[in-house]
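**Q** In the part that follows, the structures are each spelled out as structure tokens.
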Structure 1
Amino acid sequence: METGHHIGTLGIIAGGGPLPMAVAEAALATGRAVFIVGLEGNADNGIAAYPHGWARIGAIGKTLSLLKAAKCTEVTLVGPVKRPDLSKIVPDAVGFKLLPRFVRLLAQGDDGLLRGVVELLEKEHGLTVIAPHDVARDLLAPEGVLTRKAPDAGHECDIRVAVRAAHAIGILDIGQGAVACRGVVLAVEAIEGTDMMLDRVGNLDPRLRGTKEKPAGVLVKLPKPGQERRIDLPAIGVQTVERAAAAGLAGIAVEAGGALVGDAEALARRANALGLFVTGLSRETVEAMLR
């Protein structure tokens, strides 16, 4: 989807994975210039194919000056960012001035911190923060089954259990994902992120989980209730599918329109090759499961 008024360059603050490049491609396809600021230790080296610069987390002044030099008017934040160890952040001069505020926001959890970042960019620096899917509409997970395999009645039960668990941790601003198998929650996502949560599931006793020979259980990822949906929507990609398969899971469910999928076709191909299902649940279905 075009943002319509192509005023200035689109700034992309890039975390990990392929999503920042997907957003850049979508913007370029509408004739819009892009500039990517890669967060060191997070962003993929693939951003080097586009106009770009690099900044440390904490180098807020440098990030802003890169965006301003590139004449960015709108900015989007996309891709997972590892939560930094506060003792290792080396703020620049601007970051240092803002540090007390960010420490306060961090105490309110990820959501509080992200709202603070949006406020800083918009109210204090005149940038408009937009969602990645405002630029690349097809990044949003579609509704329905994306794969040859579809969830059966047992999987539907696990999806419901995992939806309720993901919703519960979302209310507490802990994470966005949960894994359930045979009606039992095996794991919820906290600070470590989805990939490491799936690794943990793979290390559980095989009697509790599925195996590659007999897959069982599902991963569900949902937005946190009331979260700022312009940034930090849950995301799944080919790597998520591979980790889920390695953990012995049978499939993945996300909220349609409430999760980002970098390349739905590539994801479906990989899931088909590994024998997993991937499905997008309508908002109504998710709400019914929570009742």
Structure 2
Amino acid sequence: MNMIIDSHHHLWDRSRTEFDYSWQESDQLKKICKSFLPVDLEPLLESAGVSGTVMVQTQHNLEENRWALQLAENNRWILGVVGWVDLASQQCEEQLLEFKEHPKFVGVRHVTQDEPDPDFIIREDISRGLEVLEKHGVPFDLLFYLPHLKHAETVARRFPNLRLVIDHLGKPDIKSGQIDRWKSDLSRAARHENVYCKLSGMITEADWESWTAVDLQPFVNTAIELFGPHRCMFGSDWPVCELAGSYQQVLGTLQQCVKGLDPQDQLQIMGKTAIDFYRLQAD
């Protein structure tokens, strides 16, 4: 199946007052402080030859799930939605069951990186929520900064039947080139076969003004070495990537970084892993 699947992008509509987009309102993020909707992304996908996508949550709000699934129904190229449920709530399972039967609801994420408690993801109440996901076969996206990455191994060990994917390689410090601590924590996570890795979000961890493929290459190589192509997947992180580069630059740079691999391994990373992990219904 020779198709490119973008396993990680966002959409948002700043006219919707029920959603909190205040995080976009700093001077540093003003370039993405506007609405980004399917009409904006679709021409980029067509130009880049991307066949389908997975839209990922930005809100801790069940209403965003409903909105995103409606977008997916109206745009065939949105093959899946990674939404949100309240893992700490007694209603977690009830919330999950509302969405689980929708064919395009393919996973859950929580913005763990913004939690004040650095040990949030291994708390007992959150573990009960992750147990619900494992029970129902719904995968979970791990959104971490580097200090949280050590917990990926713990979660993987506790829930061996829960498919997990580390977003944005666990956000290594690409700008400084510091690789050792990140590689150590990532390697422990990679020993668990239920853990996957998104080759996404890299250019915003690099120098926004001067990054090149050379800066990203060691991190891409390390992730592929640890997980193998069958557990690595392309993601654009659009429109956040626009802070440092275009959609085409993100895709083209990753293609450049993996061009030395066997063609079948390239196809795996650029599409098949996402299809397998999220169990997407791709034409």
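Since every read-out is calculated from the coordinates, none of them should be taken as a lab result. Note that the coordinates shown come from a computational prediction; the quantities given were computed from them, not determined experimentally. Cβ atoms are built from the backbone, for glycine too; each structure is taken alone.
**Q** Which of the displayed structures (1, 2) returns the greatest value of mean count of other Cβ atoms within 10 Å over residues 21-28 on calculation? Write out the running numbers ahead of the final one.
**A** Details: 1: 21.6; 2: 10.9.
Structure 1 gives the largest value of mean count of other Cβ atoms within 10 Å over residues 21-28 among 1, 2.
**Q** So, one more: To which of 1, 2 does the computed value 25, 23, 20 (semi-axes √(5λ) of the Cα gyration tensor in Å) belong? Please list the in-between numbers first.
**A** Details: 1: 34, 21, 17; 2: 25, 23, 20.
Considering all the candidates, the number was obtained from 2.
**Q** A value of 3.9 was computed for distance in nm of label points 7 Å out along Cα→Cβ at positions 69 and 261; which of 1, 2 is the source structure? Write down the numbers at each step before the final one.
**A** Numbers: 1: 3.9; 2: 3.2.
Attributed to the structure labelled 1.
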